[in-house]
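*Asks:* Take a look at the structures listed below.
Quick note: the coordinates plus some simple rules give every number you see, no bench work behind them. Small disclaimer: the values here were computed from a predicted structure and weren't measured. Cβ atoms are built from the backbone, for glycine too; each structure is taken alone.
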Structure I
Amino acid sequence: MKNTSCFRFVMLGMVLTGVWFPDKIKNKYYKILYVVYAVLYQGVCFFGIVLIEILRLLEVLGDIEKTAQVSLLLLTHLAQFAKIVTIWGRQSRIKHLLHTLESPAFNREESEKKFILDKTTKLASLVCNTYSSLVFVTAAMFGAFPMFQADFYVPLAYPTFSTSSPMYYTVYGYQLFSIIVNAFGNTGMDNLIGGLTGLASAQLDLLSHELTRVGDGSEDPAGSLGYSIECNKRAVHCLKYHQKIIRFVEEIESIFGVAVFCQFASSCIIACMTAFRMTITNEPTQIINLVFYLLTILIELLVYCYFGDVLINKSQQVAEAVYASSWQQTSLKTQRSLMLLMLRAQRPLSITAGKQFNLSLETFVVILKSSYSYFAVLNNNGAE
């Protein structure tokens with residue numbers, strides 16, 4: 001199993017929405033066709049929807065319930081826009097990260113080590129597919145919700161058409177298609193960032209595994225020259241391997257840090273406004289829709305925070321792995337290499353959102369508390 005096999009479904013979503021340029025396209029005419037397709041899709045199905053949302057928001061300003069309703073999708077798409085710009089502008093760097101994961105430095109053929117990598121790849125695939133399925137259901141419900149209403153209104157009721165007009169159903173179909181496919185593409189970008197973080201943690205797991213065996217498995221007896229050379233070779237390899245992982249994680253943060261911050265800021269507001277809408281609506285189908293929407297937003301944040309938390313924990317285990325190795329039997333030169341690695345490993349690796357906060361489960365809890373606080377203030381103002 002390839003390390004990047006968990007991104008197959010992810011890449012499909014981004015290719016369909018014109019965000020990711022597929023490497024398989026070699027013919028220059030096909031490349032031009034895809035660029036034209038990407039521009040048309042984003043212009044019509046993404047920016048067209050965003051424009052409708054902005055116009056609708058300007059129309060309903062002053063009505064807190066309708067403003068909250070329109071703002072949910074608008075904020076979601078604004079955060080998505082930050083990720084689209086990031087992937088468009090830094091696609092070569094992202095592809096370099098993916099190629100690094102398949103390089104000999106980050107790949108292993110031994111069954112025991114391959115198992116460690118495959119386990120994380122399968123977990124990332126499970127998380128990506130589960131999250132994507134939930135997003136698809138939520139987007140479909142949001143778009144199809146008007147069908148269950150007596151007045152059968154358009155999800156984003158701007159511009160206004162008569163329900164007897166063919167244009168009404170054309171606009172409805174356009175909005176339904178755009179909402180679902182944009183959600184599919186947005187999910188792909190979330191899973192790409194979360195998956196890269198998860199696979200980085202798998203490399204740390206593999207490093208810890210190799211560190212515990214620095215002083216083991218040599219054909220030469222302990223204390224011999226051959227043993228010392230072999231142990232030092234392994235220690236230097238682990239030291240260089242650790243540096244490569246550090247650079248890999250730093251590159252993930254450098255590429256996606258600002259986009260992730262935009263996502264967290266918007267998701268915090270969205271969670272607050274979704275909860276507020278649930279308290280002021282009496283429509284059962286709408287409440288169900290809002291519950292799914294809130295659940296989707298929280299799981300979206302959890303994907304980032306869970307993999308970020310795993311990365312922190314795995315990086316902390318590296319120093320423990322050094323101490324658990326048979327370092328006492330190694331030469332002074334080898335011990336110095338291991339000491340350098342241990343000192344660096346005492347500072348945990350982490351992904352930050354715009355250099356503001358770490359992606360971790362602790363951050364996830366803080367966001368939940370903040371969202372609830374904002375919801376309480378908004379609910380009190382609404383009651384007044």
Structure II
Amino acid sequence: MKITDIQVHPLQVPGRTLVVLTVHTDEGIVGVGEAGLQRRWKAIIGAVEHMKLWLVGEDPQRIEYLWQRMWRGGFYPADRLIGSVISAIDIALWDIKGKIYDAPVYELLGGRCRDTVEAFTNPGYLNKHHQMDTGDLLGCVQKADPDASVELARKLQQQGYKFFRVVLPSQEDTYDTRPAVRQLIRQLRAVREAVGDQLELMVDLHTRLSPEEAVWFCHEVEPLGMYAVEDPIRSEHPHGYSRIRSQTTVPLAAGEQWVARWDFRDPIENEWIDFARADICITGGITEAKKIAAMAEPHFIKMLLHNPLGPICTAASLHVDLSCDNAGPQEVLFPPDVIPEVIQCDFQLKDGTCLTVPTAPGLGVTFDAEAAKDFPADMTEPPHFHRPDGSFTNY
């Protein structure tokens with residue numbers, strides 16, 4: 001069997017661009033993957049065109065060999081952009097291999113460790129994509145309004161949700177750190193007081209804090225029994241987690257912007273983090289996520305796979321979660337049926353709280369490239385935040 005073509009299919013769902021990739025073979029088997037850095041989809045198309053020059057004609061079953069060539073083949077090791085392309089191709093190659101052997105991918109990864117995978121999402125997507133009526137609460141929650149947050153938390157609790165996850169508030173395109181952090185602390189305290197220990201609290205800080213600010217925030221929320229504080233500091237400085245870890249007991253999750261095991265090595269080996277927040281569509285695909293999980297396991301560090309993307313990313317993450325003993329709950333931004341005209345999945349998001357086990361060969365995903373043309377991708381940018389003094393800061 002040989003690879004004959006690789007195609008990129010950018011498409012738009014409400015609130016998000018998805019970059020689907022298909023790997024075609026001379027025996028008619030097609031594998032599907034998904035790339036991160038979705039707002040840079042034109043750059044992804046260009047990178048794929050370069051890789052096609054030598055990937056076409058190769059055996060798609062030589063996944064590790066092809067991974068190494070993609071990572072190192074251009075002399076310079078991969079970055080986040082090339083990592084996203086490698087991830088999408090790697091996921092598609094595993095999909096092909098599962099279809100060749102008529103088995104779900106998790107069976108090729110050693111079989112499943114569990115019967116289901118816990119899931120969580122952001123409150124901001126409940127209205128649109130998870131069929132939950134939250135009225136006007138979401139906008140208030142995203143601004144860290146304590147009363148609205150308590151009301152939404154109670155709704156989640158009543159419907160069986162297990163996690164309440166929020167992000168730092170911002171005002172349009174301006175982000176002022178200390179007022180935002182104070183408001184977030186008030187929000188989290190109000191929710192914990194209202195619901196007790198019936199919901200796990202999580203917060204995504206989007207790499208916006210300095211190490212000193214992160215320590216301050218963690219000290220303030222230590223009494224709240226946080227499940228995880230995610231990515232508090234800039235990803236370019238993993239050693240900053242040593243400063244935070246030495247001064248707080250709050251569980252730390254990091255890694256959504258890191259590429260491959262080398263970025264994770266020091267935080268894992270020094271046990272600066274409690275959760276490895278790898279993004280399977282950036283860090284190197286299924287192949288690399290399994291290696292990061294293996295690195296983390298002897299340190300009793302759980303995987304908390306980042307997933308801000310679509311059903312194919314969810315499927316790939318699910319197969320890794322099923323096959324890793326140290327898998328934590330899985331982030332799910334969109335339900336599997338978010339765009340059924342284009343993508344159909346052999347698994348479900350049950351009651352918004354857990355993912356079921358797929359049984360179809362490969363990823364358990366079907367993709368209609370022709371139907372995808374009816375959902376053309378936009379060229380959208382994330383918010384570009386500035387501090388009150390006009391200097392740029394992270395989104």
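*Asks:* Quick check on the output: -26500 is helix-only ellipticity at 222 nm (-39500 (n - 2.57) for each DSSP H run of 4 or more, over all residues; to 500), derived from one of I, II. Which one produced it?
*Replies:* Structure I accounts for this read-out.
*Asks:* Determine which structure produced the value 2.4 for distance in nm of label points 7 Å out along Cα→Cβ at positions 31 and 111, calculated from the coordinates; the candidates are I, II.
*Replies:* Structure II accounts for this read-out.
*Asks:* Moving on to the next point. Assign the value 0.60, calculated as FRET efficiency 1/(1 + (r/R0)^6) of positions 191 and 287 (r between Cβ atoms, R0 = 30 Å, to 0.05), to the correct structure from I, II.
*Replies:* So the calculation was done on I.
*Asks:* One of I, II was used to calculate FRET efficiency 1/(1 + (r/R0)^6) of positions 79 and 167 (r between Cβ atoms, R0 = 30 Å, to 0.05), giving 0.50; which?
*Replies:* Computed on structure I.
*Asks:* Also, quick follow-up: If we compute Rg/Rh (Cα atoms, Kirkwood Rh) for structures I, II, which one ends up with the highest value?
*Replies:* I
*Asks:* I, II: which one has mean count of other Cβ atoms within 10 Å over residues 87-94, as calculated, at 15.0? Kindly include the intermediate steps, with their values, before the conclusion.
*Replies:* Working: I: 15.0; II: 29.5.
Only one of I, II returns 15.0 for mean count of other Cβ atoms within 10 Å over residues 87-94, namely I.
*Asks:* Give the label, chosen from I, II, of the structure having the highest value of FRET efficiency 1/(1 + (r/R0)^6) of positions 15 and 247 (r between Cβ atoms, R0 = 25 Å, to 0.05).
*Replies:* When FRET efficiency 1/(1 + (r/R0)^6) of positions 15 and 247 (r between Cβ atoms, R0 = 25 Å, to 0.05) is computed for each of I, II, structure I gives the biggest number.
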